[in-house]
Structures are given as structure tokens and as C-alpha cells.
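J.: Multiple structures are listed underneath, in C-alpha cells.
Quick note: the coordinates plus some simple rules give every number you see, no bench work behind them. Bear in mind the structure is a predicted one, so any value in this text is a computation, not a measurement.
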Structure I
């Protein structure tokens, strides 16, 4: 049973990273419609929030893979003036928009349905956030993804990446390699690691904007 479950998780993860956009959208819509992710709708106190508040500085945030809207609704509203959440799932975005309306944030938040590689913005942001969403980026494509989103950063803007890389206290190879790849591609400004929970928060700038 364990082997079957592990195999199913591997196949799902592979398809979410390498599958066609239409398939990924359908899968995420199905999972959000069935409330598979309801257990994660409350993440108040997450270690990523102090870093977002510090580096957004009351400015703008672009949240890549925003899901059902935790970041927009749980972050101190004074920490940002504008927030854009991007996700491939229309169902997740509908939940996020509803939560923002209920929290009185509709005038400073907006959402866009897109995959990571197709999204484009005419504006720039103080923070581009990848909160778990980097899991679904193939490692060979991380450099090009960061290069793409570096164009959406203000001069002093930063990437903030949150990744868990431990399970039952043991390092997981793929997310650990992802962290090392990001660190090699960027200038690390600040980092946080909790070896007990496996949560990592990486604050970094593209090297061409670091100086």
C-alpha cells in the first residue's frame, strides 16, 4: 500500500511539473473543487510572513501560485499597497477573491489565471513570492523562470521562496537541489531554515540587480 501511494504521489508530481497546461489546470481545479487543500487554508504564523512584511515595505507583491488566497488574507494588510495573485486554477482564484472580499481587501488585490511560464506583467513589484509553487517547476527550468520574473522586480525588489525540504527529519533530495539551484542563480540576501519542520525561506535578488 505504501509503494502504491508513493508511486501515485510521484506520478502526480511529475504531471504537475511536466504535464501540459490544460491537464494541470484540470487537476488543480478538481482538487480545489473537492476541497483537497482545505487543511491548508489557515497558515497564520507561517515563517514566510515576517520576510514578506520586511521586504514588501508597504509596496507591491506578486504571488506566483497563490492558491486559495492565504498570503493575501493572512499577511498584515499594512504590509502591502497592492497584491497580484497568479494561479493556474480558476477554482482556487475564485476562493482567493472571495476571501479577499470578505476581508475588505478587494481594492488592493487582484488575480490572474495563468501558468508560471505564460504570465506577463506590465508592472514591477517589490516582492515576487514563490510559496511552495517552486515545487512544480522542473529544476532545469528554474534559471529561466527566475530570469523571466527578474524583469518584474523593482530595482531593490527581491524574490522570496518558501520550500520545505525535509520529511520525518530527513532531507528530501529534489527540494534541496532546488534551493541550491536558486542560491547559485541569485544573490542571497537572507535565509531561514528550521531543521525540525524542514521549512526554508530564501530571500534573494537576481545577480544583475544585486549591486
Structure II
């Protein structure tokens, strides 16, 4: 059983579905030479992909080009189906920061062949995630800052105000097709600056509020 921690919650929360949003920042879509989506584009990761703060990312032997993608993460606290946009944030219990690790070479080959690329995204240790802070501590999820340092050097910077599809839109859209449940985690997309990681790298991610205060952080090492 895979679990995550919500600050102030006495017991760990069992993780359900990990839902990841692709191309949700225009500049990232541009760097990937991809068109902007007209509706949210999503894929899934298994709970076994989770890694917690202080853990390790293991690069699969089939890949020579694994990339980092820092993202704000959303923890669903109350499930639902066909959730209205104006009620969507009431279903969020917490926010955090995570990394969507991607075997870019495996993904590119799958795309070239017109095949699914679940393997490139869903391998073990591909979803590092921080502890979550209560949603009440984030009055506006569209005013958060994302940062990723690799070996102490700045690699990715972004703000959630640049999300193409804000959190409430994502929840409303996803819940049309997937019944959301308590413990589901949504990775909301990455800003530009994705790049390769190598064995021995240390990745430090942070979610900050509009004042620049870190509210959630994550540090993992690449094996």
C-alpha cells in the first residue's frame, strides 16, 4: 500500500490514482515542439511510481535519457463525479510539489511508432512527491511558484498563473471521465526547462507562495 502525508493529518493517506497533466504550460509545449491542447491531456502513473522526500529515483536500464519535470501536485480529499468547476476546489485537501520523471528516449520511440508511452512515464520511482500542506493554506492555487534545483543550480522556474488549465478546470474535466476519490493525486503540468538527469544528481524541488515562502519541498537523489 502506497501512502502520502498531509500536514495535520494524524495518519498517512492511501494513494489511489495518480493523474498527470501534459502540456499545461505554453512554454513547455513550445520547447517540446508540441501544439497547445484544446482540452486537458492526461495520463496515469501507478502508485508504485511514488517516491517520498529523501528517496531515490532509479533510472531503468532501457533508458539513456531520463528527464525531470517539476509540478504542483493536488491531493483530492473528497471524491466525486461530474464535479462543477465552481465547486472543484472544495474537493482538494492539499497541495504539494512533485516530479514527473520521464524516459524521454523511450517516449520518443513510442510516439514515432504510434504506440502508447505509458512505460516512459509510469516506471517505478517516476513520481517523487512531497508532503502535502492543507488546502486552507493555499487561498489561490493560481498564485504559486515552482522551483527545481539540480545539484544546487537552478533548472526550472515557473508560476501556476501560467497554467493553461487551472486546477478547478482540471478537476471538473477529469471528473467527467474518471470518478475522483479520496487519495487521488493530480500532477498539474510542468513549466519549461525540462532536462536530463544523471546518476548521482540531487534534485531539490519547492512550492512557494506569492511571498516567496516555501510551503512544500522535496529532495531526491538519482541512482
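J.: Out of I, II, which structure matches -3000 when helix-only ellipticity at 222 nm (-39500 (n - 2.57) for each DSSP H run of 4 or more, over all residues; to 500) is calculated?
T.: This figure was derived from II.
J.: A value of 17 was derived for relative contact order in percent (Cα under 8 Å, 6 or more apart); which structure in I, II was it taken from?
T.: Answer by label: I.
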